[in-house]
Structure P
Amino acid sequence: MAIYVDFMQIEFKGYKWCHLLADTLQELHDFAALIEVDARLFHRHASYPHYDVTVQMREIAIEYGAIPADRKKIIECAKKLKVELREQIARSEHC
């Protein structure tokens, strides 16, 4: 299992935010639950599926094993998650 956090520090509502991603959506959701990231911070309709986490949450994620990742790794991971999410949506529409 590999979880990644980027180095972004986007200021919004008085906090600095980063992105949390993983190799699979299940790993991403499981890890977010483990470190108690609110499910409302999951962005499935963004340009790629990810959780927004504050800089403080990023530090907790790293303590739990998340890997600080550069832009190249984040984009690689984001593309895989986007495809996986599209496939999940397609399967659920066919049921």
Structure Q
Amino acid sequence: MLRTPANDTRLRILDWLKDPVAHFPRQRHADLVADGVSADAVAAKLGVRRTVAHTHLTLLADLGMLRAKRVRRRTYYRRDEVRIAEVARMFEKGW
């Protein structure tokens, strides 16, 4: 897999995480909005293995577009709206 910031799968993940309640089932130990969505939930929605979803989520987190939070033994991901706005502004300016 190419490790580019923008591809269809990662853009879909970012879009789903705009409104996680509409796109993901309720989680047992974490709040979808406050804590984020687990890699398992993203993998189920994408129809891929958890490791594949984790790779996408980790890349987005490394770029600063997602915030990762540990709850118990799992990591949950949610959008970092400030960072996403900064990246969008860079591309608008012709970066």
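Looking just at relative contact order in percent (Cα under 8 Å, 6 or more apart), which of the labels P, Q belongs to the structure with the highest value? Don't skip to the answer; put the middle values down first.
Details: P: 35; Q: 25.
Going through P, Q one by one, relative contact order in percent (Cα under 8 Å, 6 or more apart) is largest in P.
Suppose you compute distance in nm of label points 7 Å out along Cα→Cβ at positions 11 and 27 for every structure in P, Q: which one lands on 2.6?
Only one of P, Q returns 2.6 for distance in nm of label points 7 Å out along Cα→Cβ at positions 11 and 27, namely Q.
Say we calculate distance in nm of label points 7 Å out along Cα→Cβ at positions 19 and 43 for every structure; which of P, Q gives the highest result?
Numbers: P: 0.7; Q: 2.8.
Top value of distance in nm of label points 7 Å out along Cα→Cβ at positions 19 and 43 goes to structure Q.
All of the numbers you see were taken from the coordinates with simple rules; none came from a lab. No experiment lies behind these values; they were computed from the predicted model shown. Cβ atoms are built from the backbone, for glycine too; each structure is taken alone.
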